[in-house]
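**Q** The structures come next, written out as structure tokens.
What follows draws every value from the coordinates through simple rules; no lab data is involved. Keep in mind it's a predicted model, so treat the numbers as computed, not measured. Cβ atoms are built from the backbone, for glycine too; each structure is taken alone.
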Structure P
Amino acid sequence: MNLEQLIGIEKKSSASQATCRGFFSEMEKYLNENGFDKEAERFQFSGLPFCGMKPFYTWLITTNEETEFKKLKGCGTVTQNERGITFKAMLSLLCCYINDKRKSPVLNSIVELIGYYSKNKEGKYFGDMNKSFANYFLSELKDDVEYPELKISSPSAKKFLAVMSEALSKAEISKTITENKLENLKTWLISLMPGVQPAGVSESPSKPVVREKTKSDTLHEIAEYLKNLESEKNDLIARLTASSSENSTLAAELEQNKKAGEDLLKTNSRLYAESADLKSGLTEADKRIKVLEEESHKQNAVLNIFEADKKNSQQGQLNAIASKLRTEYDDFTSIKSEEMSIGLGENLRQQMINIFKILEKNGIIIEKR
């Protein structure tokens, strides 16, 4: 069967040895021909119950381990860790390295991933954690192995010790899980715990061993280490809470400053718009004033013309009246030195009547004024 047919099998965990060997062979062949691509990722993780990560491990150690492991670490299936599949895969991969007694720079990364992906999104261990630990690690682990030296420093690496100790405390002896295997694993885990001295080991190398380490001693040491881890975790949570509170205060101040800045920008924009409107209004007013001034100059010019015409017209009218009164004036000057008589008075009265008629004809009516 090819890989597509193999991963389509239901109940892979109970598949026959022949089927498991078939998957191992096909998967190894695909990796050798194509490397760890998207399809390899799909095949390997879909067929994980057949033989764990053995096909990937067999291919990985023939390549640049660090480079290819980074690809595995960053693939979608690993980062999503659906139903704890990454936890299972890393347990299997660690088992392969331990059984093969192979030292590799990727071992610390594997340990960190086991710790990091041991819990679900709610922060709780997966319900099948103990079963996964037994199937993908303990059952496949050889009895007499040499455990590697690891650097347990990061929080994820410390989580590895916690989850391994938790699963180990609930492990049950079976055909594939011997008491010797469990004791050796406990000893290794204790050796990785900073500051924990395994029972039965003297403080000075020159002193003899006082007594054999018992299972009770081992579990007590693991419990003490987990207690220390819990204390460190609580301390870290407290520091994170304080830091979060401080960050919230700073965020609130930043938001206030941001709002004040936005208000200033709005005010500035409003003032700029008002200034532009006023400037535009002043420009229009200046134009209007200029137009009015021009109209005023024109009207003044027309008034000056009218005034001159009026003046000329009045002068002409006066000259016409004077011309008409000339005769009367000449007659008056000729008799003004004579003695008054009845005949002269009659003439003067007639002369005055003529003068008023001349004035009336020229628009000067004395009686109506």
Structure Q
Amino acid sequence: MSITELLPLGQSIPPQVLKENYVKVEDKPFGQSALAYSIVIQNSWIQLQLSASDPLLRVEHPKLIGNYLSPKDQGGNAMVQVWCQGLIREIAAADWLRDFLALGNASILSLEARSPYLADALIVRQDGPILLQVRISAHLAGNRLFLIHGTAPADLFDRYAESFGIAVSSFKPCLITDNPHVELWQTHNLDNALSFNAPYSWLERRPQAPAGLDMVHLFNLNARVQLIANLKVMSVRRSLTKGKKHIDLHALVASEFMKAGLRVTELASEESVKVDAPLSNASFKIWKAVLPKAKPQRAENMLVVAVNTPNHHVVAGLQTGAPSEGFYEYAVHRRAFDIVLGSLECRVQPEPAVSKPRTAEESTVGRRQ
């Protein structure tokens, strides 16, 4: 989704109006601590009674845990709802939201990823004869995903936009778990000098490598124990490439995928990536590919990032089904790849101190002492 709009977060509401017309609500739906939250709502709105046959949190679909209704306005009402769903795999909030909205009859006007854990969307959908406009915010908190919906008839939406914004910006889950991620993360090491994290659901293999090279191979299986994604991270000591020019670092990992039967069809994109020191010279390429011997056949993507550290070249690659083959699966694999890249750390070995040559006068003084 290329259309992005910075949705309001209640900044324009004057402090005095906020103090007089809004109230902080704290709720513990169904008596479950994992569902407890706080949110700021207009004090003229009413909180509706919840009813659910099962108070437990599920991973199949969101559960309604909060429902707030405005007074009637020109024959219509606005509403703020809070929903919650359990998660079992790492996924970026924006990708989860994009997949969720694709399953309904909504038209997306804008979608913004504020961080991997927070995303905002503005949509319109038809509800019988009424066109509704909806602000939806996805908020990841450990293995729970909260959705804050602000809904109003499309012709009335603008007058509630700031109220929806303050509901989104003020929302906080009450339970803070020890693990801030959906899954536990495992730390992997390369050449005793580099480390990165990856979700525990990715299985590890350590191929043998020549001196100066090291590799971690992570792979992901589906519920039928079929291989559906490969993630490889390789380090190469820069001493091995000293004096060599025009080295294609991306090809080092790409060739590993090709050895397993992947066939590249075209380069889809190529770009430089901004990184912070001590990392440098990062670049990112995406290829379209196929596995000719795979059954059933599907479109594949190969993503490769190359980056330098003071003592190593690091190349990370992901082979997975293309987004068109199943966006949710692709998004889970892409999130794991981003976790690897975002957690990469290098232990810079200090250069040995070089003694300054002593002058003849300094040598004479030393002998006299």
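**Q** For distance in nm of label points 7 Å out along Cα→Cβ at positions 76 and 180, find whichever of P, Q sits highest and give me its label.
**A** Largest value of distance in nm of label points 7 Å out along Cα→Cβ at positions 76 and 180: P.
**Q** Follow-up. Taking 7.0 as the value of distance in nm of label points 7 Å out along Cα→Cβ at positions 164 and 276 derived from one of the structures shown (P, Q), identify that structure.
**A** On the way: P: 7.0; Q: 3.4.
Only structure P yields this read-out.
**Q** Which of the displayed structures (P, Q) returns the greatest value of mean count of other Cβ atoms within 10 Å over residues 52-59 on calculation? Let's see the in-between values first.
**A** Details: P: 21.9; Q: 11.0.
Structure P gives the largest value of mean count of other Cβ atoms within 10 Å over residues 52-59 among P, Q.
**Q** Work out the source of 184, 57, 33 here, i.e. which of P, Q gives that when Cα extents along the principal axes in Å is computed. Before the final figure, lay out each step's value.
**A** Details: P: 184, 57, 33; Q: 94, 69, 36.
Among P, Q, the structure yielding 184, 57, 33 for Cα extents along the principal axes in Å is P.
**Q** Taking helix-only ellipticity at 222 nm (-39500 (n - 2.57) for each DSSP H run of 4 or more, over all residues; to 500) from the coordinates of each of P, Q, which one would give -5500? All intermediate terms of the calculation are to be shown ahead of the outcome.
**A** Values: P: -23500; Q: -5500.
Attributed to the structure labelled Q.
**Q** Now a separate question. One of P, Q was used to calculate relative contact order in percent (Cα under 8 Å, 6 or more apart), giving 13; which? Could you put the intermediate results ahead of the total?
**A** Working: P: 8; Q: 13.
Source structure: Q.
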